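Asker: In structure tokens below, several structures.
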Structure I
Amino acid sequence: MVETEDVRYFDGDEALTGLLAWDRAQSHQRPGILVLHGGAGLDAHAKNRARRFADAGFIVFAADMYGASVAGNRDRIVEHIGELRRNRGALSRRAQAAIARLRSHPDVDGRIAAIGYCLGGMIALELARDGVDLAGVVSVHGSLETAMRSEAGVVKARILVCHGSLDPHGPPAHVLAFVDEMNRAGADFQLILYGGAMHGFTHETAIQPLNGVAYNPTADARSSKAIGMFLDEIFAS
């Protein structure tokens, strides 16, 4: 039985509220999963994904990348996303605050993976590029672009990218640039393209085909299976 709890934590002076999810029936130490939300903030989609990972046996913390001063204000959200894209230091500090909160849970065995959707996918990849000590990162229909390409030897985390072949926000040029970047960085990465899938293909309520956003149940199911296999691999020991 998965239980959840709203958890208040801080990035400097900024108050944040994340969601902790776990199966109370399991008392042994196990890996932690950091869930990184999309552009809408810590919404039902991110919380439901957190519950799924908790049901699979992990200790899960769905991070709040916005905070009370940003959430719910469209103009502030757009401004904040732009800042995160430009300032990897600020992005990393905000995510690291959530990682620290997750790592402090007594049942987390020290191993953590970050899984992000849309905006969160971009954040997960930036954490890997920044050399954050994670077992793995997963980007699901996230942006593959970056203002600061990774350098050889910096990336520690293993990487899985689940991407829609028809995603207009991540066109083939971005995909090829990402592959070249990861090859040059010597990263351990996997890239899966889902045919017929657009941006946001795991969002059940996404119906914006004119904006390149649409739910794709096949790609959702296949990417969920791929993520499960990836987690099995990185936590095998």
Structure II
Amino acid sequence: MADPRNTDAPDGYVPHLGESRQYLRDIILGVNDGLVSTFLLVAGVVGGGLTATQVLLTGIAGAVAGMVSMGTGEYIATKSQEEVFAAEMALEVEHLEHHREHERAELHEMFGEMGLEGEELATLVRIIDGNDDVMLGVMAGLEFGVVDTERRSPWLAAFTSSFLFLLGAAPSVIPFAVIDDTWIALVVAAVLSGTALFFVGVGKTVMTKTNPFVSGVENLLIGLVGGAISFGVGTIVGEMIG
């Protein structure tokens, strides 16, 4: 019989992503948003007739604004989420102190919905109920859907998303810094951004375990279709106000 205390992974065992899993959203959202939104921005203003210098200034302004917006938005959202969770856990402590019987009944109900019943259910609830820290941890996971390893640092979430946004914006901005012809620069930006979008789509499948080609093409098409729409709108508006 295997020793339950042995945590060494057996042969063929595929490990989980680990504690970086909760930042996957920030990683994908940051770089993808930088790639897509900045390319859409430069495509729109090129369609509107701006010069390469004007497009470059617009792209830089959009990249910096997006970086700051992304970072502050993630910080506030993540911090608010953590504050809500802290308030809920403080309330849970009060519930355990003053309404223990009700909390015990909730445990019975939640584990019962998972399929446990009879003596097994009663024994499990009694064991958990015998330790306040365990009870709080179980209630946090079952009632609020939060476990410590999935919680996110507001500062790390903000830095990750904002830095990667800026990185994603670079392929759409750099061509206009080195190429005077806006149309050539736009084509180069489209190629660089499209390539990056494809590989971001492929790269995320290392974690999502989905089809790399399909994911890459899907990501690429989102950027290209969005760019075409933005270019068209920019062209129409440019003609209207030109």
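Asker: Name the one structure among I, II that relative contact order in percent (Cα under 8 Å, 6 or more apart) of 40 was derived from. Kindly include the intermediate steps, with their values, before the conclusion.
Answerer: On the way: I: 15; II: 40.
Going label by label, the one that fits is II.
Asker: Given a computed value of 2.3 for distance in nm of label points 7 Å out along Cα→Cβ at positions 37 and 197, which structure among I, II does it belong to? Write out the running numbers ahead of the final one.
Answerer: On the way: I: 2.3; II: 1.6.
Source structure: I.
Asker: By the measure FRET efficiency 1/(1 + (r/R0)^6) of positions 125 and 221 (r between Cβ atoms, R0 = 25 Å, to 0.05), tell me the structure among I, II with the highest figure.
Answerer: Numbers: I: 0.65; II: 0.00.
The maximum falls on structure I.
Asker: Tell me which of I, II gives -27000 when you compute helix-only ellipticity at 222 nm (-39500 (n - 2.57) for each DSSP H run of 4 or more, over all residues; to 500).
Answerer: Structure II accounts for this read-out.
Asker: Still on this structure, please answer the following. Which structure, out of I, II, was mean count of other Cβ atoms within 10 Å over residues 61-68 calculated from, if the result is 24.8? Don't skip to the end; give the middle numbers.
Answerer: Values: I: 24.8; II: 16.9.
The correct label is I.
Asker: Oh, and also: Of the structures labelled I, II, one was used to calculate Rg and Dmax of the Cα atoms in Å, giving 16.5, 47. Name it.
Answerer: Numbers: I: 16.5, 47; II: 25.2, 80.
The read-out comes from structure I.
FYI, it's all coordinate maths here, none of it is from the lab. Quick caveat: nothing in here was measured; it's all calculated off a predicted structure. Cβ atoms are built from the backbone, for glycine too; each structure is taken alone.
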